[in-house]
Structure formats: C-alpha cells, structure tokens
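What follows is a group of structures, each given as structure tokens.
FYI, it's all coordinate maths here, none of it is from the lab. Just so it is clear, the structure is predicted and the values come from calculations on it, not from any experiment. Cβ atoms are built from the backbone, for glycine too; each structure is taken alone.
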Structure I
C-alpha cells in the first residue's frame, strides 16, 4: 500500500475487508517495532478500540489499520490531537473529502515549517563553516 493510501484512510478500509482476522497486542507491537505500552497509550487516548476477552485485548484489522495511520502520522510530525481529528473525520465522512482537506492543510503547514527550519539550518551551517575557517586561519597565523 502506498503512503497516500495509508494517509487517506485506505489502509483502514482495506484492512476492514476481512474482519475475522485478529491480532494480540504482542503481535502488533512486534510487527511495528513499538512497545505494548505505546499501544495501550493509543488505546487510552481513544485512537484504537480493541475488543476484550477477559483481560486480553483483541485487535481487529481495523485497529491494525488505525495503528498504521497513527504511526505514519507521528513519523510525519503530526500531534496525537491531529491524528485523532483525522481518524474521527475518517469515521464520520465516508467521502473522505473533509478528512483530505484537513490533511492537506496540515501537510502544507508542515512543509512550510520544515522549509523554515531548512533555511535556519543552512544559515547555521554556513555560520559554523565561516567560524571554522576563521579558527583555522587564526591557528595558521599563530604558528
């Protein structure tokens, strides 16, 4: 599945095609290289909602798909609040238009922020290179 499919919710839709497949918390943690504590945290925030069998959590393909979206969103720098809003919009808007518009706004803001940071880093890097050159020149002259 492509990044766009994961971002626009198709991962959740595709995973819901076979609802009888389930996962344990350990299986999901191993698959995604995260801790079971992180998964329980996402559950406590209402981002995923596993079924319960006694004290065991049973995760559906839908929960797995939502976890993919959560991790992708975090990787892209979105807050858990942004991710929760995105997932809520997915649940209430089958056309995914509102969700996609919201995502586009967040993506554009993130791109602008990263471009500002990139310019700041380029400026800092140049300042450091200039300072290094002055240090090298000073040390040559001191010999």
Structure II
C-alpha cells in the first residue's frame, strides 16, 4: 500500500470511528456501561481503535521525516510534536486511558470513556494538523 493511501485510510478510519464512538457513548450512561457487557465491549473496543489510530498517524508523521519510532505509544505521539505542535501534549495522555481500558479488563473503566469523549475535539484537531502535515 502506498504511504498516501495508508494515510488517507487512517484519517478516514479515525473520522468514522470518532462518529461511531460518539453515537454509542451518547446512548450509554454509567449504569448501562456497568450492567451491559455488550455496550461496554463496544465502547472499550472503539476507544482502543481511536487511540491506536492516533498512534499510527503519529508513526506516519515520523516516517515521513525518516525518524525512529519510539517504543511506547505515548512517546510515539509525543515525538510528532516537532511537526504537529502542542496538540500532541493534549492527545498523548489518552494512551494511558487506552492501556487501562485494554489491560485492566477485570476493572471497568467508565471514567476512561468519559475522558476520551471529552477529548474528541482535541482528537479532531490532532487529525486536522496531521492531515495538513502529511499531505504536504
């Protein structure tokens, strides 16, 4: 797959997944999240997809400049600061919420869903900055 095709697919996927997440999250409150395993799985998986896509987009920015990709998700996002600016400082901490949601599967993480939902405008701004940088 050509790099431009991959970038376009990543950015489209991020847009679509954000919309899907918002639609689902708006219909689920804290009690339903805890009570309904299917709803919880959908939100947790979608949160994971959004954050992994942010990491993938950050990797594409680093590849464009032929830079090394760091070992952690958070460091990968932060490493794109030179190209995307301070927005990465707002997005990078979301990797912690992804890790908590995915790796602490015996603990239900409603607060992570709430945090990511509140950060959707920041994620969209990140995507726009990345699109501008990657399309140059």
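When relative contact order in percent (Cα under 8 Å, 6 or more apart) is calculated, the result is 22; to which of the structures I, II does this value belong?
Attributed to the structure labelled I.
Tell me which of I, II gives 13.5 when you compute mean count of other Cβ atoms within 10 Å over residues 93-100.
I
Of the structures labelled I, II, which one yields 1.00 when FRET efficiency 1/(1 + (r/R0)^6) of positions 37 and 109 (r between Cβ atoms, R0 = 30 Å, to 0.05) is computed from its coordinates?
Value 1.00 for FRET efficiency 1/(1 + (r/R0)^6) of positions 37 and 109 (r between Cβ atoms, R0 = 30 Å, to 0.05) corresponds to II out of I, II.
If distance in nm of label points 7 Å out along Cα→Cβ at positions 21 and 125 is calculated from each of I, II, which structure is the one that comes out at 1.6?
II
Consider the structures I, II: one of them gives 1.05 for Cα Rg over 2.2 N^0.38 Å as calculated from the coordinates. Say which.
Of the structures listed, the value fits II.
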